[in-house]
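Alright, structures below, take your time with them.
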Structure P
């Protein structure tokens with residue numbers, strides 16, 4: 001095909017740099033048109049980098065996160081569009097408080113689906129990526145992102161649905177990202193031990209049931225992208241309000257990660273083309289269409 005196109009749908013600015021970022025950077029570098037779609041502005045996100053937790057930053061958080069997103073998109077080499085919905089925040093408490101009125105997770109599902117269908121029909125991606133039904137982790141916006149993405153994948157090619165949103169377009173494949181894998185974390189933790197160091201992942205591993213192995217049960221597709229791990233990390237650091245550059249995420253040397261686990265993982269959730277699993281390319285089967 002003369003031009004391949006990939007659309008990665010995310011809930012908040014910074015998600016695109018922590019979930020599948022090396023994959024999108026690789027495809028963009030290889031000439032694929034890649035568009036990241038961010039459903040919300042991240043207005044209710046916490047400031048997770050102590051160095052950025054300042055009154056003047058809190059007052060301008062929405063504006064700053066937009067700037068951070070622009071920097072990250074440039075680093076990854078991708079196009080970017082905002083869908084324009086409001087961050088739902090992560091409610092805390094027992095029971096948790098109700099979600100804010102008008103946020104992404106409370107507006108009728110049809111509203112964000114219509115806007116994403118409009119973008120799909122405009123950009124015409126061959127492949128979409130998003131989160132699984134648990135949102136990767138159960139943030140209300142991540143779960144909503146899954147719902148919106150799956151509904152838009154199905155609706156974009158249906159001429160009856162959202163006729164005002166452009167000419168129908170059938171996306172050929174839909175994937176869920178699976179970046180938070182116990183097996184990968186254990187490999188890195190063991191590597192720290194081999195070097196006589198205390199790894200940063202013990203607190204997660206001890207509460208993680210080894211029998212609940214997403215890698216074995218759900219991963220269908222592994223994309224080799226180790227060359228782009230430094231690009232991924234640079235894009236992640238661009239989200240300075242969200243990412244502590246001295247945090248656990250950056251503890252494992254890039255060289256270890258490239259050697260021990262040089263891929264990013266996906267689950268093929270829908271396909272309109274014949275496939276042969278497992279895969280090593282999100283576009284497998286599409287080139288012959």
Structure Q
């Protein structure tokens with residue numbers, strides 16, 4: 001991240017960055033749980049801006065639930081920011097509770113990540129604290145059990161504490177010229193599997209191959225929901241017509257079938273965040 005870009009914050013955005021810096025006071029050296037998404041990337045950029053690149057390390061959890069393209073993109077964003085990246089292998093797939101894929105799956109995933117960071121990174125790198133990129137909007141959602149894992153591991157959430165909602169995160173990321181500023185949300189691959197259906201490396205690989213193929217066909221975003229032999233495609237509403245028309249329709253069919261699915265359906269509702277989890281936590285009153 002260039003010096004000129006870091007000086008582009010003014011007014012309310014500069015004040016918000018100062019609040020994040022204040023939340024990180026005394027928290028260095030700092031580890032940032034990093035995915036390459038806009039939230040964790042902005043946190044990483046603001047942490048480097050506040051503490052300096054030698055006092056911050058980006059920790060990237062690597063497992064079959066992280067798509068290879070997302071892994072590579074995360075390294076590119078960190079390089080732009082000027083932050084070190086430390087990859088940590090996580091093994092949530094070895095946990096029965098994670099594979100069972102209940103509404104609390106994200107808790108077991110984040111708990112595994114934060115445990116690995118605590119066991120393998122904190123003491124080795126002399127970290128004073130670990131932070132992650134929860135924003136103020138996500139802090140209010142009932143379908144974020146990973147937040148409970150962060151609380152149990154005493155992981156900081158500076159963006160939420162500073163009151164930065166999704167709109168503010170995007171706006172400040174653009175002001176800092178982060179390459180991921182307009183990147184669509186990219187939940188982990190396990191989120192494509194309906195709850196109570198087992199998460200397996202094979203299913204995750206199918207989803208990854210299908211979504212990569214859709215990107216190569218020019219779709220700006222997608223969710224390939226795994227329903228056994230059926231792939232249910234969620235696409236931006238403006239791109240649905242293209243997916244079911246003309247030569248693109250045949251290309252989509254070939255690509256998704258090549259990923260291991262037998263049937264391909266397009267969901268007319270478009271992309272739906274929390275499509276599997278929100279109905280369950282709303283019905284049960286489950287908390288984070």
Structure R
């Protein structure tokens with residue numbers, strides 16, 4: 001298998017749409033479709049269920065997605081290492097820092113300049129990656145540190161809690177629920193909700209599902225989007241009510257109310273993930289993140 005096959009698989013898995021995956025990769029849709037088909041032939045199984053209306057991951061595809069992320073991260077690490085050696089720099093090392101969607105990027109942005117000052121000879125490579133893929137990549141030593149969401153199956157990796165985030169509802173200002181100070185799962189039962197794709201953030205989805213189950217409510221997700229800005233746009237267009245987490249909101253979306261959810265399982269832990277024996281650079285970044293998360297940023301005042 002080659003790089004384009006892995007990139008096509010990951011893009012289609014996260015977009016659940018061959019056209020959008022092709023746009024994201026800046027390639028033609030036939031190229032992406034052919035790449036996925038070649039990978040399926042190599043593996044001997046289907047990665048996607050395809051119909052005229054929707055694309056979804058098969059069990060095989062869901063199982064292999066974290067490995068595909070880890071393989072791509074390992075390939076990028078290999079290329080970076082090769083370039084350094086080819087340039088005659090045998091001392092420069094690379095720290096790949098993975099971050100899941102909806103995590104607090106502002107926290108990472110506050111810490112990276114301090115890390116760069118402390119380790120000027122280390123190349124720092126931030127990379128977007130789902131939490132489950134981070135776990136696989138950390139065990140394979142393809143990345144040095146990850147920021148993600150608490151989830152099951154964290155073995156062979158060390159997790160430290162950065163913050164506890166509350167689920168937030170994005171509600172149009174004219175919506176009947178817009179006047180509520182808080183919302184329960186029961187109050188959102190049967191309402192059309194917009195949130196993140198399960199394949200990008202399974203830990204968040206599982207936690208949200210738990211909140212609705214405990215509340216005896218019906219979780220009805222009618223659309224997913226891979227960014228808070230996309231969710232907010234659909235909410236503003238009247239598609240439904242959005243669900244996100246507090247750390248993902250860097251501003252108040254115009255025309256929308258941001259209302260916290262209340263009740264059991266309506267919070268989720270944001271965690272920093274490292275190998276059991278992290279590098280000095282990864283340890284330093286972990287400590288910077290933990291320190292920064294313990295105090296408010298200047299924008300909070």
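No lab work stands behind these numbers, since they all come straight from the coordinates. No experiment lies behind these values; they were computed from the predicted model shown. Cβ atoms are built from the backbone, for glycine too; each structure is taken alone.
Given a value of 12.7 for Kirkwood radius over Cα pairs in Å, for residues 204-267 alone, point me to the structure among P, Q, R it was derived from.
Working: P: 13.7; Q: 11.3; R: 12.7.
Computing Kirkwood radius over Cα pairs in Å, for residues 204-267 alone on every structure in P, Q, R gives 12.7 only for R.
Tell me which of P, Q, R gives 1.16 when you compute Cα Rg over 2.2 N^0.38 Å, for residues 28-67 alone.
R
Match the computed value 4.4 of distance in nm of label points 7 Å out along Cα→Cβ at positions 140 and 172 to one of the structures P, Q, R, and report its label. Before the final figure, lay out each step's value.
Working: P: 3.9; Q: 1.8; R: 4.4.
Among P, Q, R, the structure yielding 4.4 for distance in nm of label points 7 Å out along Cα→Cβ at positions 140 and 172 is R.
If distance in nm of label points 7 Å out along Cα→Cβ at positions 44 and 244 is computed to be 2.4, which of P, Q, R is the source?
P
Could you figure out which one of P, Q, R the value 3.1 for distance in nm of label points 7 Å out along Cα→Cβ at positions 52 and 76 was computed from?
Q
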